[in-house]
Structure 1
């Protein structure tokens, strides 16, 4: 979602997400990769370009509450069949760090990488992890969050309305300063725009929309991101 639409959501119209082909992935890898990989690589590439940093120089934190639902569905179908045959590609893409793996191979990065999940709090957990690493190492860290809908029957018990991915590069110096703190059971900040608020509530990775809107504007902002019970994340964004 471009910055102008975050600044003025009245210009935004919701349409189904279309993930472009990741330029970093060769054609063979694009065919093998699921939507969670493609979306993660596309937004990560855009974030690095916007920050003006070399992708191979960045430690990474990838977070997702879903992983690759289509691949999980295909594996379950294979295991429920008489032959119980699982292809090597399906097995390779079943791990939770699959998006990170594709990214680091594509960028030839040898930097450290963390992949995590915390249900609806995955975005907040990823941001806290990335910020802690950035503060400790005094080196930039790439944060990527992505969630993709499940197929039925899992969609019936864990419905996600659409795919959503975001990425940002956290720098030890320069840029907008963020202050993070655990905020107990504080209520998560809602989006003022009804459409964005619906999106925020429907997809765990979209819980970051209030932060993206704060970063899109020049003013200082204080907000709360949904965390695990008793572990909401308060974020203070300094003025530009």
Structure 2
């Protein structure tokens, strides 16, 4: 039996790439009188469910914002606990990722991560690099502004070395130097917890993404909530600068 469709029949084509800002773990825990790290643990469990739902729904790539470049400002105990939780998730769910033919990629500067989480992370990236059914991209120690600066520096270096003419610096040149090079741009960005901002997440890549803001905290964002977000996405008219009439003519052709 085929898995149930994740979006409405009016638009049966799912987004190729979804980005999720998994926000609200701490507030979810506080509302229930639990430690903040328990909120992060519940959020990690929720991520596994959403990965399965995306795979079953025909979505090829999911990028999740796990730890931003700004999150180092949080209390040391919480940061350390997050990394220990990340290491546990890798070890606990590696077999599951392999079984579902998931490729793991990471964007962000992982060189700054503690060795106990960085080393197994690098091992999983290597061991899953040939998997083809689904790509899970984890943004760790990531910031879009930092990514853009690094891309600009790479372009400046190539121009100074004579490898790239200034007139040849176009979007393709920039895109090739982003950490997401080779990946499709996200079609849909979801942010949980009722906040209405992108918080330095995939700023250039999201230029034409549809954005859905969910009111629930991330630990409560289940498959039903994903269905609601995808149903909203299915209602959106994606024109990419064209008129509605042009889109309709193209569809008819």
Origin of the value 27, where relative contact order in percent (Cα under 8 Å, 6 or more apart) was derived from one of 1, 2: 2
Origin of the derived value 1.00 (FRET efficiency 1/(1 + (r/R0)^6) of positions 103 and 183 (r between Cβ atoms, R0 = 35 Å, to 0.05); candidates 1, 2): 2
Label whose coordinates, when semi-axes √(5λ) of the Cα gyration tensor in Å is calculated, return 28, 26, 18 (choices 1, 2): 2
Winner on distance in nm of label points 7 Å out along Cα→Cβ at positions 167 and 223 once structures 1, 2 are ranked, highest first: 2
Among 1, 2, which structure scores highest (criterion: mean count of other Cβ atoms within 10 Å over residues 71-78): 1
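In terms of FRET efficiency 1/(1 + (r/R0)^6) of positions 23 and 231 (r between Cβ atoms, R0 = 25 Å, to 0.05), which of structures 1, 2 is highest?
Working: 1: 0.10; 2: 0.75.
Of structures 1, 2, the maximum of FRET efficiency 1/(1 + (r/R0)^6) of positions 23 and 231 (r between Cβ atoms, R0 = 25 Å, to 0.05) occurs in 2.
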For -11000 (helix-only ellipticity at 222 nm (-39500 (n - 2.57) for each DSSP H run of 4 or more, over all residues; to 500), calculated) the corresponding structure among 1, 2: 1
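Every read-out reported here was derived from the displayed coordinates using simple, explicitly stated rules and does not represent laboratory data. Owing to the predicted nature of the structure, the values given are computational and were not obtained by experimental measurement. Cβ atoms are built from the backbone, for glycine too; each structure is taken alone.
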